[in-house]
Structure formats: structure tokens, C-alpha cells
Structure I
Amino acid sequence: MKSIAPAEALKLITAKTAMMIDVREADEYDYENVPGSLLQSLSFFDAQLFPDLKDKTLIIMCKSGLRSAAVIKQLKEVGYSDIYNLEGGIVAWEEAKFETEGKKYEALDYQI
């Protein structure tokens, strides 16, 4: 399986030569996501849903890289070849200080 560092992924996405697919669940995506990424949760993932993307470069991401690895396996089984796993997932993307969007909720401090 090929992996890609967040900085390299950002270059490909910015140049519009790759598409990012986020396989986290909808609530995770709504909380924070990479602008322009496509949500396709692992729990509902069907590799046959993207026939027009078969010849495109895809970057698959999740929180840390485990769920995306499962999706990449499915995509390879149906003939996708130019697929990358985002190293470290959105956690690494955040650590690199790259742009995200979504509803970042702040925890409330309670006093007793």
C-alpha cells in the first residue's frame, strides 16, 4: 500500500491532481474535515460507487490511517491503482497545521 505525507497530499490537492476521500463517520467529518474532501464513511463504503474516479489519483484518509487502509484494500480489489493512504490521517494533517473546517466544539469547564 502506498502512503503519502500530509505536505505532499496538500500539493496534489491544491494542484487539483488528486481527490481526497474521508472514510470517517459523518459526525467526525462534521466536527472537522479537510476542505474539499469527499465523505464516504467506511460503514457505508462501496468501492463500486466511484466508477468515474477509477483512473484518478485518490488520497484516502481517516483519523489515523487504519480505516483508510481497509478502504484501499477494497478499492484495489475492484481495479483502482493510483491510491494513497494519508499518513497519520487527520491527526497528522492537524499537526502539520494545514487548513481544516467544521464544527470544532470546545469543552465547557464546570465548577463544583
Structure II
Amino acid sequence: MSSQIFRKPVPKETLFELLDKICLKTEKYYLIDKNAYRKLLFYNLYSEFCDTLKDYYHLGKRVYIERKSTYNSFITIVRQICKCCNVMYASQIKYNESKYNIDYFVYF
């Protein structure tokens, strides 16, 4: 079945290489939270990651990787890749100091 977002399947390794650099890794999953996103921005890995994905996205869907970088836009890209590659992920909502944080667990 063809994807409406991707022209060709994105290799899992592309995602896992990025997550190795920025996320807390346990024996079952990667934890993606605001700290991982800040690390992504600090090491300037976001633009490099989006450049590698440009060949995989349809022209009309490149807006996902070309728009302004936010935590939600980064998570959207990660979820799209996980769904395309059949990688399981889960989310957990945490409430701390009157703010909600959504943490994601990407299983490998």
C-alpha cells in the first residue's frame, strides 16, 4: 500500500540514528521529551534530519519538514516515520507545575 505522505519508505535506521544521539535509551525504548528536543536544537541536528527526509516526502507534504521547528512538529515527523515503518510508539501525559508535557516512547 502506498503512503499519502511518503514517496518511498523511510529506513528505520534514519530515525534510530537520530534518537541515539538525542534521547534517553533504555533496553526497550527511546524516551522523547522536551529535553531531547532541546538537545536536538542545541546540536543543530534538526535541519540535517529534515534534509535527509526531503527525498522521501511527497512534494505537497514537505510542509511538515519545512515549517518552523517546534516540539509538536518534531513529534509529528517522528510519529509519521514510526507509522510508515511499523515501529511501535506510545505516549504519556505528565502534569507538572500547571503544565502538561507529553512524553513519547519509541520501541525498537
Structure III
Amino acid sequence: MKKAINKKMTIDDLANMIAEGREDTNELARMVAKGFDGVHNEIGEFKKEVNMRFNETEKDIAEVKENLASTRRDVLSMGDKFTLKYELHDLASRVVLLEQKGKTKR
């Protein structure tokens, strides 16, 4: 194997190498920044969609609560309009007794 020729490195050569390294580093930093910009945009769009869906869900829940309250009021007011089953049974047995008494008096 032949021995490689040694070339003496000057300060200018070192400065050029460092400058090239900085350019490479700056280019990598720009690429990373672009990548993060894309991620930030995607997160922003996702956040908007989540907020929109959450607002729709809140509206739906409010509507369900209102419907439940309306149904509850309707059910409670039905009690005032209708006779309960045991009351009907009691009234029917009283009518039967009155009919029997009426037949015996004739």
C-alpha cells in the first residue's frame, strides 16, 4: 500500500469546511421547520373539526334535554287527565254493588 500524500490544512481550509457545515445545518433546519409548519397546519385543521363536532354535539344534547323536559311535563300532566287503574277497578266494583242494590229494590 502506498502512503497517502499529506496536505497541510490551512486556516482558510478549516473556515471553508465550517462554512459548508453551517450551510448544511441551515438547510436541515429549514427542512425541519417546513415539516413542523405542516404538522401545525394539520393540528389546526383537526382542532377546527373537533370544535365544530363538539359544538354540534352540545346542540344535540341541549335538544335532547329539552325534549326530555317536554316529555316529562306531558307525562306529569297525563296524571291529571286519566284515572288510575286501581281507581277504575274500585269504581267498577262500586257500580256493580249499586246495580245489585237497584235490582233488589225493584
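A short reminder: the numbers here are calculations on the coordinates, not readings from a lab. All figures in this text were calculated on a predicted structure; none of them were measured in a lab. Cβ atoms are built from the backbone, for glycine too; each structure is taken alone.
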Computed -13000 for helix-only ellipticity at 222 nm (-39500 (n - 2.57) for each DSSP H run of 4 or more, over all residues; to 500) - originating structure among I, II, III: II
Test item: P(r) over Cα pairs in 10 Å bins from 0, in percent calculated as 15, 48, 27, 6, 3, 1, pick one of I, II, III: I
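With mean count of other Cβ atoms within 10 Å over residues 53-60 coming out at 13.8, pick the structure among I, II, III it was computed from. Write out the running numbers ahead of the final one.
Working: I: 18.1; II: 13.8; III: 10.0.
Structure II accounts for this read-out.
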